[in-house]
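S.K.: What follows is a set of structures to go through.
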Structure 1
Amino acid sequence: MPRQRLLALVHEQNAGPGVFAEAAHERGWDLSEWFVPAGDDPPADPLGYDAVIIFGGARNADEEAKLSWLDPEKDLLRKLLDTGIPTLGVCLGSQLLAEAAGAPVERAPAPEIGWFRVEVTAEGATDPLLEGLDPDFEAFQWHSYRSPLPPGAVELASSETGLQAYRIGASAWGIQFHAEVAEVDAVSWAVNYAVDPDAVRIGIDADTLSAEILERIGAWNQLGRDLCGRFLEAAA
């Protein structure tokens, strides 16, 4: 039987599949990465994969005027939704997927950078992606924008700042929190926080945040592997 194929859309070199890659390999999936901002063609037709995951990055979903690849990527996400290919968006990827589904992003009332409480809705508690999570949990976040709930979508989780997880139809999900992030990437974000004006504005302490990451990332990464595993099981 041929191995199932997973495509990762990546927007930053230090914001790729992370521990999701481990979950994919453990389950026998072939993972291909496409670094979209480089302008290169994808490894193969994105509509020919068994599942697609869109990851985050230091760009914003409303920067079409600056980013020539952004509109074409949104068009691709609309096609993924239309064809029903199992799709998962993470952080920026979640925002792009929501916008492709008709919910334009907006600035959040406050950035979420670090560990923040997320509450799972009743629908989320029985959803294939989020089932098994605690009713509320501390999630690693790094974002200044948020998505309204797309038309017809189901809200699965939220925080004080807004929507944290949703499902569109039976095969597309978005999560605002960084369930995928590996320790080395999370620490690099903290150490290099000054490249993010919002992180500077709210006074991120890189040493404190790095220490929190090192203390908590092990359990967080297991949550991420399990979540990705449930997505791949649903996709299969």
Structure 2
Amino acid sequence: MYNPEALSSSLSVVILAGGLGTRLRQVIADRPKVLAVVGGRPFIYYLLDQINDAGIRKVILCTGYLGEMVREELGVGYRQLDLSYSQEETPKGTAGSLRLALPLIPTETVLVMNGDSFCRIDLQEFWNFHQKNGSSATIALTYVKDTGRYGKVDFDEAGKIKKFVEKAETLGAGWVSAGIYLISKAQIATIPTGKPVSIEKETFPSWVKSGLYAWCSKADFIDIGTPESYGQADAYFAGERV
């Protein structure tokens, strides 16, 4: 069960919303991925609803490509959420974009969400696991039938991540990143500046030795990274709305 007051005081959220969306250009060439219409509304609203319903109130959107459209759509508030923006002038990668937003983060721990995926996890349980382990970073994992598109995450019985297996090296079912992370501000501060950095390809593998944890959930997982998955997401949320 959610404890809205605890999450509100403990967490703020950063949504990584600056991707170029090159694989989706044939479908949504006129807007950033987070504004792709899915189930009758821009995709970003599903993330914001999940955050709002968990009781968290502060959200920072890391924007890049066509970032002004995101600000125009959302403004400075949605439901009970206070929205602010960190706009990158040049592409910095997902980790670089997160590092840029560091001065805007008001809490010692931040919930980071990829702006092009949605996983219906219990955010309170995720937070409880992170707190119990005292980790500086925890990744929410979801179970999929085909890990080939995502790459697999290997971890031990305690949830400590051992390694990341690249997309080309993995087949079959397994645990993959759900695109939702809990990270301390101190850990974010270690991300190098001055060059584009990917959070999943570069940053997380470099943090394994310092104690990176995985939390597992078989909650529904949806992403809009490709035309095929975009179509599946549209059908999923359209059905939900009905």
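S.K.: Between structures 1, 2, where is volume of the Cα convex hull per residue in Å³ highest?
M.R.: Top value of volume of the Cα convex hull per residue in Å³ goes to structure 2.
S.K.: So helix-only ellipticity at 222 nm (-39500 (n - 2.57) for each DSSP H run of 4 or more, over all residues; to 500), computed for just one structure, reads -7500; which one of 1, 2 is that?
M.R.: That value comes from structure 2.
S.K.: Can you tell which of 1, 2 yields 20 when relative contact order in percent (Cα under 8 Å, 6 or more apart) is derived from it? Could you put the intermediate results ahead of the total?
M.R.: Working: 1: 20; 2: 25.
This figure was derived from 1.
S.K.: Who wins on volume of the Cα convex hull per residue in Å³, for residues 133-204 alone among 1, 2, i.e. which is largest?
M.R.: Numbers: 1: 119; 2: 96.
Checked 1, 2; max of volume of the Cα convex hull per residue in Å³, for residues 133-204 alone sits with 1.
No lab work stands behind these numbers, since they all come straight from the coordinates. Predicted model, so just to flag it, every value in this text is computed and none were measured.
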